[in-house]
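Below you'll find the structures, each written out as structure tokens.
Read-outs throughout are calculated quantities, based only on the coordinates presented, and are distinct from any laboratory measurement. None of these values were measured; they are calculated from a predicted model. Cβ atoms are built from the backbone, for glycine too; each structure is taken alone.
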Structure P
Amino acid sequence: MVSSVSKSPIQILTDAKVIFWDFDGVIKDSANVKIQAYVDMFTEFGVEAQKKILLDYKIAGGMSRFQLIPRFYNDLLKIKLNNEELTNKFDLYSQMVVEKVIQSAYIKGIESYLNLNFQRQKFIVVTNTPKTEIDVILKRLGIDIYFESVFGAPERKEDVVRNILDQCNASAEDCVFVGDSSGDYKAAQINNIPFIYRGSEYSGLYECSLVDFLGLNELD
């Protein structure tokens, strides 16, 4: 992986030509909304089942709902769902989260950073949210104009990053992935690009981290 020890997280972010952004927990403070929705889906199975769901979610490390929901039913509850039933569960989850994501707060400073820098840096969203859903969310929020490309599930993050690197002129060291999960970190590692962890809970596990984007908007 490209070494970023000599640069601060702020330098890595502001110097990058291409920034791959996760969405929940990075642009919107909506990660807990997504987690709670998974827990709430299994209310009928009782508190102990919900605790197992929550623990397994944390272990899974950033999987999409298309992987997580079958995993929860098949592996944890030993319930086999057919394709129609799975589709209904996916739709239910979407109904539970879209409005709450839109209404959730932005990570501090991110709106200004996007607005001031989208014309000098290439911004790309890479999220586990389904493509059709993230497109709606970005448009509803009025921030779709900031992103040159938007990628969502079922595309894998590591594949998206690799394909973009193959297509654009920027080298790996000119890019950065900003995420909040081990899945995001893996996508960066596999493609040998710097990674910035957006958050504080696990900041010691990553080389670079930012709690928010305040103070970046006045930089030249």
Structure Q
Amino acid sequence: MDSMYDVFVGSALVGLYAKCNSVDHARRVFDKMLQRDVVSWTAMIVGYAHNGYSLEALRLFQRMQQEGVEPDSNSFASVLPVCAKLAALEKGIEIHQQIIRSGFQSDVFVESALIDMYAKSGRIEKAHNLFDRQHQRNVVSWTTMIAGYAMHGFGEEAIHLFEQMQQSGVNPNHVTLVGVLSACCHAGLVEKGQQYFNRMSQHYHINSAMEH
């Protein structure tokens, strides 16, 4: 691995090694790249984040900007969960302001990442405000907000949101199921949780998803 890499080959290799949990190999390729664009920087940030190197991911995000590379929606969506894991709410708020200035706040994945960051940081009201302002919601958006309520003991609110999700026509997944079952547990609604589990297992094949 002594040769240099162009931006396309390098980015692909960084992503490949990161997905195979070979972060050290990914970083060696990254460091040997002839030039780096936002895709290559983001690939390395994602690699660190997905393999548990949260502080390294945040530092690399900061270094990317110091070297004059502007983050895109994928960069922002990748670094916000890192802020939540590090309990770095102030940094998350700073990145939120940057997202607004950059015009990426309406991106559904960035919005979902913001909701997740605020919810996991205990700022449930802020998370719900962002959720209410979303122009489009996917299963990730709904599930993130449901899980946020459940995590902080707002069982009834999570269950109500789950009912709204189903009424809106968005199909839940196995992550949604975990969130709503946790909410039922917090609210002392064991029978209701069993009903949800049975219904979702039948209609959405949750059992097979959870086994994998």
Check the numbers for distance in nm of label points 7 Å out along Cα→Cβ at positions 95 and 151 across P, Q and tell me which is largest. P
Where does the value -23500 come from, among P, Q, when helix-only ellipticity at 222 nm (-39500 (n - 2.57) for each DSSP H run of 4 or more, over all residues; to 500) is the thing being computed? Q
Computing Cα Rg over 2.2 N^0.38 Å for each of P, Q, the value 1.14 comes from structure Q
Compute Rg/Rh (Cα atoms, Kirkwood Rh), for residues 71-142 alone for each of P, Q and report the one that scores greatest. P
At a computed 19, 56, 23, 2 (P(r) over Cα pairs in 10 Å bins from 0, in percent, for residues 31-110 alone), which of P, Q: Q
Comparing FRET efficiency 1/(1 + (r/R0)^6) of positions 7 and 127 (r between Cβ atoms, R0 = 25 Å, to 0.05) across P, Q, which structure shows the greatest value? P
Relative contact order in percent (Cα under 8 Å, 6 or more apart), calculated, reads 31; among P, Q the input was structure P
